[in-house]
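Down below are the structures I want you to see.
Just so you know, all these numbers are worked out from the coordinates, no wet-lab data involved. Please read these numbers as outputs of a predicted model, since none were measured by experiment. Cβ atoms are built from the backbone, for glycine too; each structure is taken alone.
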Structure P
Amino acid sequence: MPQPAETDFGPNEFAALAGVSRETLLRLKAYAGMLAEWSSRQNLVSRASLNQVWRRHFWDSAQLAPLIPPAARSVVDLGSGAGFPGLVLAELLRNRADLKIVLYEATQKKCRFLEAVAAKLKLSPEIRCTRIEDASAEPFDVVTARACKPLPELLAYTQAFWAPDTVGLFLKGQNVGPELTEAHKSWRMLVQRHPSRSDPAGVVLEVRELRRVSKPSLGRS
């Protein structure tokens, strides 16, 4: 299906591409309304991106849903920010009652926003307001991240959550090539690149069988 131009991409275009129900769309509209309201008081996402919120944030996040393996029982989203992609995935996958979703976000104001949206949408992800590097080791079936860290750093942070069969789904932009080159200096992994359905310059990296071959130095940020 051809995608609408940036300026023509609204909730109806999102619904057509994502294949969501009317009820799901209504809940996501409520989410978008809260995002606009809260962003008038604090910096949740860039102001410029609010003008293309359905493509830049909702559709960008929703494209991960079909990549979540049917057998997955747990998902952790690192650096959730305003809930992209983790909270969008919690809504789209709400019918998978056995799926545990955990959101990590270090900023208190963003955590309060996540909690408010989750309550409004009647979702129950676990929101952990702490730094990723302070997390206790806990394996997850799927690790997601968007605009969190450059890939070499991101892979190091995922180690607390990685198990032999874990799948990483990382939304990356036009710098993915250099990031992969740098990451391969310290990591071995199977990588599949999926063209982004929301950004012609972007990709979704699907990472499996991750293992470290040398230990990078991690600075605290």
Structure Q
Amino acid sequence: MKVGIDGVLLGVWTPIEEAKTILDVGTGTGLIALMLAQRSQAEITGIDIEPNAVQQATENVRNSPWSNQITIQENSLQDFSTSSNQRFDLIVSNPPYFVDSLKAPSKDRNAARHTDTLTHEELIVSAKKMLTKTGRICIILPVNEGLQCMEFAGELGLYCTRSVQVFPKPAINSKRLLLEFSLIPSAITESELVIESEIRHHYSPEFTELAKDFYLKL
């Protein structure tokens, strides 16, 4: 599996202050779990339904300096939320985002990118059940899906406390929303983030400051 910019963005942006327990839903290669472990002392659980992803994430964690912080499980969020009594201070997910769209030949790729196995509504409902009272949910989605998710979460009593519009370049429309949800009522903080300048691989000062600890050359 390739390392995507969405996972990197979520891994560097998600606030981890005071988070002692973290759940990474759809962990894939374990990228986000590893990034959050590097940034915190939290106990992290990564779950995924794909055996190949679980195997790769387990290997990546085993070969990292943070293997004592991270546990990887083959499980769906739906099953995990009903079978586990654990509560988490932070739940993160770079979820599947294609809805009713053309599938790729690869089964694993479809599961990672399409909402057949985990709709955004199911993600929010299940994650809410597993939050501590002061816990937060942080996700990244395409803009339209993110706006729909904000509306649905609000109907469930989850408040969107932070929203970041992500722009690939200054002259291109925003493609992603970074979103944070909480059970505690709060006014939303909205901001923008540009990844690159007009020159390819020439990153903005804001993105550079966020991600500098995770790139060899930035």
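Annotations
- Given 24, 21, 19 for semi-axes √(5λ) of the Cα gyration tensor in Å, calculated: source structure among P, Q: Q
- Structures P, Q were shown, and distance in nm of label points 7 Å out along Cα→Cβ at positions 32 and 72 at 1.6 was computed from Q.
- Computed over structures P, Q, distance in nm of label points 7 Å out along Cα→Cβ at positions 40 and 160 reaches its largest value in P.
- Mean count of other Cβ atoms within 10 Å over residues 80-87 from the coordinates reads 13.1; which among P, Q: Q
- When Kirkwood radius over Cα pairs in Å, for residues 48-119 alone is calculated for each of structures P, Q, structure Q gives the greatest result.
- Top of P, Q by distance in nm of label points 7 Å out along Cα→Cβ at positions 8 and 176, largest first: P
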